[in-house]
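The structures considered in this document are given below.
We did not get these values from a lab; they are worked out from the coordinates using the rules stated. Every value quoted in this text rests on a predicted model; they were computed, and no experiment measured them. Cβ atoms are built from the backbone, for glycine too; each structure is taken alone.
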Structure I
Amino acid sequence: MINITLPDGNIKSFENSPTGQEIARSISEGLARDTVAVKVNGDTLDVYLPIDHDAEIRLITTKDPEALEIMRHSAAHLMAHAICRVYKDAHLTIGPVVEDGFYYDIDMEPVSEEDFSKIEAEMKKLVKEKLPIRRKVITKKEALDFYKDEPFKTEMIQDLTDGTISFYEQGDFTDLCRGPHVPHTGFIKSFKLTKVSGAYWRADPNRPQLQRIYGTAFFDKKDLKEYLHFLEEAKKRNHRKLGEALDLFSFHDEAPGMPFFHARGMEIWNALLAYWREEHRAAGYVESKTPIILNRALWEKSGHWENYRENMYVTKIDEEEYSIKPMNCPGGMLLYASRPHSYRDLPLRQAEIGLVHRHELSGVLSGLFRVRAFHQDDAHIFMTPDQIEAEILGVLQLTERIYGTFGLGFHLELSTRPEKSIGTDEQWEMATEGLRSALELYGQEYKINEGDGAFYGPKIDIHIQDALKRTWQCGTVQLDMSLPERFDLAYIGSDNQRHRPIMIHRVIYGSIERFFGILLEHFAGKFPLWLAPVQVILLPINDDLVPYARELSEKFTQLALRCEVDHRTESLNRKIREAQLQNIPLILTVGAKEKEKGTLSVRTLDGNVRHGLDHESFFNRVFDHIAKRKIELEIFAE
């Protein structure tokens, strides 16, 4: 007799070893139809596998979030199955689930999005067939014999240490896999292939280049429709397209992965940094600057030469090796060590907008989101052990103020000691509890990532959420017990003895280039007035009014407004339309009436038009909006 304990505490007994499907059917037929997998004593298994021992189980149905991941894994197999039918020479590698979908890396002829329809058509045929998806277990030798004509699968099997290998069959298709999967292909009804890109086998540029085909799948057609709408909206907001259309930045073959910021882009950049500096001065930070190139001895001392060398650009000066800095931290250590410190000097909050360079593979470069040259808003806070909680809390509060200004929500994750780490148990306990107690005091919910901290200390990762509810990890707060030790940093305590400071690394914007790109997509190119590269554009309705428009422009510029005049001989409607396409917040029409009466006619990006505004009212509203860094497009609301 097999006793099965359900989540509500009820026990069901079976004479023979029941499957998850049979357990579900014993409750209701509807439940059996919706059951995707079963969790047995914490392990997730296929629904058709027999349970041969007493166990606590939970049925995973199509309504459970984890069922979506299982189904998407099965959808990756479904896509691979269809591709192998359509492209006979295709060779499979791996096909994992990723956020919002799945992908499969395949060695095959190049494909484009135009080819997706025939792959999807084959997938739909397989769905209609409702092919059972069944797990098989064989020996490693049998697996190698079975996959002898599949070089990538053979390599993967050879790397496995287990004596047995599991794979899954669905009709005439077999794939190496741990599972679990949905019971049959009929569960995968609502899917869509979304994009294709290149990827090197095992991320090695010396290995074959593969086709990485992405897709997504949902149990509900409505959910798929909503997601595809989201993708369309995200495509409209693509920062690379907006950056070109709004003349903000560009990339050039002469410096791959290194963005060129145009004049308009620099206006946004400078506004971001001016705000950053304002907030940091108010929070008690001092700003510093360290060199871009430092010698090898420093990088050996910091540990980067040993652990990060492949990502560093190296050069020789006077026969000595130097590196362009991939991180600001070692320079910050030299700054601290440049003079003696007392406990009375601490905490020392030392910030830097540092330009760093990292050698990223060309295949992973992605607009401003993944570049080789970028600026980090680093800060290194040196403190005594009893100051940890207050300093972490201060960083979190500063982060909240800054992200809130842009209308960005965020959530927090605490990552604890990994298997490979440096430092004593006491140091780790002190550091982790310092972070934890600061988070508790801060009062916002947080997730714990066990074992995901840096090797030198625990950390808090800060994930922002944009207007499309996408999350981006930008900010991070890390406690470091390694660099102060390596650089023999010290302060003199109240006991007149030498002590080692505790150090925080932290960023808020993170990579400023990446944050710029996130904001560009978050605002869909319609920056709030205080950030807009051109805040005001003057549109004279004829050539005779161009001199007056220029007079106004000079006045606005003297008042620190970013202003342009469109003096082209074009129709007013065309000028207005083009100004709107450039997302200029304040579009001022300059006509004879406005000149005569000394008033302004203003059109804002929300579509509202105000006539007859006197200059004082205009400036009061505009400067109030800018001073408060409001993000609303409506500037002249009653």
Structure II
Amino acid sequence: MPTTEQLKIVIVGHVDHGKSTFVGRLFHDTGSLPEGKLEQLQQVAARRGVPFEWANLMDALQAERDQNITIDTTQIWFQTPKRQYVIIDAPGHKEFLKNMVTGAAHAEAALLLIDAQEGVQENSRRHGYLLHLLGLRQIAVLVNKMDLVAYAQSRFDALETEYRAWLKTIGLEPHVFIPIAARTGDNIASRSPQMPWWHGPTVLETLDRFRVAELPTQQPLRLPIQDVYRFDERRILAGRIESGTVRVGDRLVFHPGGKTSTVRTLERWNVPSRDDAHAGESIGLTLTEQIFVERGAVATREDTPPFELTWFKARVFWLGRQPFRKGRRYKLKLATQEAECEIATIDKVIDASTLATVSRQQNELLVSRHEVAELTLKTRKPVAFDAATDLVATGRFVIVDGYDVAGGGIVMPDHYPRRTSTAEHKSDHLYWSQGKVTHDHRARRHGHAGCVLWLTGLSGSGKSTLAAELERELFNLGKHAYVLDGDNIRHGLNSDLGFSPRDRNENIRRVGEVAKLFADAGFICVTAFISPYRADRDLVRRMMPAGRFIEVYLSAPLEVCEQRDVKGLYAKARAQELQEFTGISAPYEPPIEPELVLRTDQLTVAEAVARLLDRLHLGAEDMAISI
């Protein structure tokens, strides 16, 4: 009875180191070729008057597959008496990276080819680093084209010593090095009489010694939603269970967002129905409560949630022709999630072929092609993820630049705040307490509606100065106004926060909630915060009723802000005494469509305050309240 055990492998190697020749020979020596295919190609070569090449066999099979001519509908490309093997197609760095990281195919083992004559090349080292980065540990190195070096053991030993030592520096220990000659089949399916000095295994024996990874059924549930279908009255959420199990009656949480519902049914296609499903299965499910869930959501159990943040630390392998630059936006793909992202900080950059640390000037915040970086990524919206050391499927990602997969990597462990299971159980008895005094009552009494006037800009652009002057003018006019200043808030309410991207997010979220309460009380709440990230300011805007949030961008060139630096903060940042300082070592994202822009390098304080008062008057008319 034929075996049903299956192992997925990837075969990589530097250009012209013989990968296609090796794969063609592997098909032939395992009897996995379609009947008559070899003879057909040999006849074609003879008619053309050129020698037959095993690489041509691989090209022909690939062409047929691309034309949807079925070679093997189950994708079992070759087999041994022990098991079946699937080769994950990896014609180049980018394709391999995309397939591996996005989950289109997860390799469990790898064969890495090195040309015995050319020796270890830059791509040989890069491939090794990439395999290590993606967590592959079952690796055999094949020293190919031994026929071109007269099957010399000394050459093989020298290459093994060199490459094994390099792999050790990145923490990778191959199972075995094997001398082969793919063109002649030496040491692939049978031992070569040309290398009597070799007493190790053949390639096929090595493959059969690799272990098939057990499905991660005992790990926490992670079910990324791929699509949502409507059948009759039902909404079916479809996806592949990457880890864990799910059963009818389970209470699930969908991240990001934290919406909860209970599994009503599990749907399968053309297979018997069951009330449970496990890692590796593609299923559909319906819910008892019809909550809104879309592609990208990750279903988990309540007691084992993923991290759900707008930032994480990562190790990224960059392959794009254009550098990975701080200040540019890219698309992050993690499981089925997609989100805009950018570099928040770059901690370390190394050359993947030499492992040398790359040093750059302060203004060169980028990662070049074939470099690996340890950095912090910031996303425009929350993303559900796990550290790759804990859960692979939700700990790998790719970066898309334009329409091309340009890089990929893993989520590194860190002290991320995790949404606790108790946080999912919000009380059903929490209600917004609505008093007897309404917005209209307050507006009539005060002579104006409550609103938030949000001043944003670089340090030194004039936020605190203008806020204080505006507050005084409003007070003199008999209006109810109060200023929330960045430094003042950090003395008390936000004294527990630093200046990392995560802490900056939380700082503005809390301020937004306080400003919302002031506006609800009928105050003109003037805030003076750098608030460098658009997403954070947009979050506060969404908290407020329409028309009650007025974003004011205080625009001033960096050099002007530095000249006004009475606290000496820019000087300290330039001297690297201050980390994460906006405009120097941390980004500032100007508003795209603010309600008002003030060029504070061109306006006097009195002129700027007058424009703010004018804007408040217009805003009040829009709310049918006169200031």
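Kindly point out which one of I, II the value 13.9 was derived from, the read-out being mean count of other Cβ atoms within 10 Å over residues 192-199. Label of the source structure: II. When mean count of other Cβ atoms within 10 Å over residues 352-359 is calculated for each of structures I, II, structure I gives the greatest result.
If you line up I, II by mean count of other Cβ atoms within 10 Å over residues 384-391, the top spot, with the largest value, goes to II. Each of I, II could give helix-only ellipticity at 222 nm (-39500 (n - 2.57) for each DSSP H run of 4 or more, over all residues; to 500), but the derived value -8500 comes from II.
Given that mean count of other Cβ atoms within 10 Å over residues 24-31, derived from a single structure, equals 19.9, which label among I, II identifies that structure? Source structure: II. Largest in distance in nm of label points 7 Å out along Cα→Cβ at positions 448 and 536 among the labelled structures I, II is structure I.
When mean count of other Cβ atoms within 10 Å over residues 240-247 is computed across structures I, II, the figure 20.4 traces back to II.
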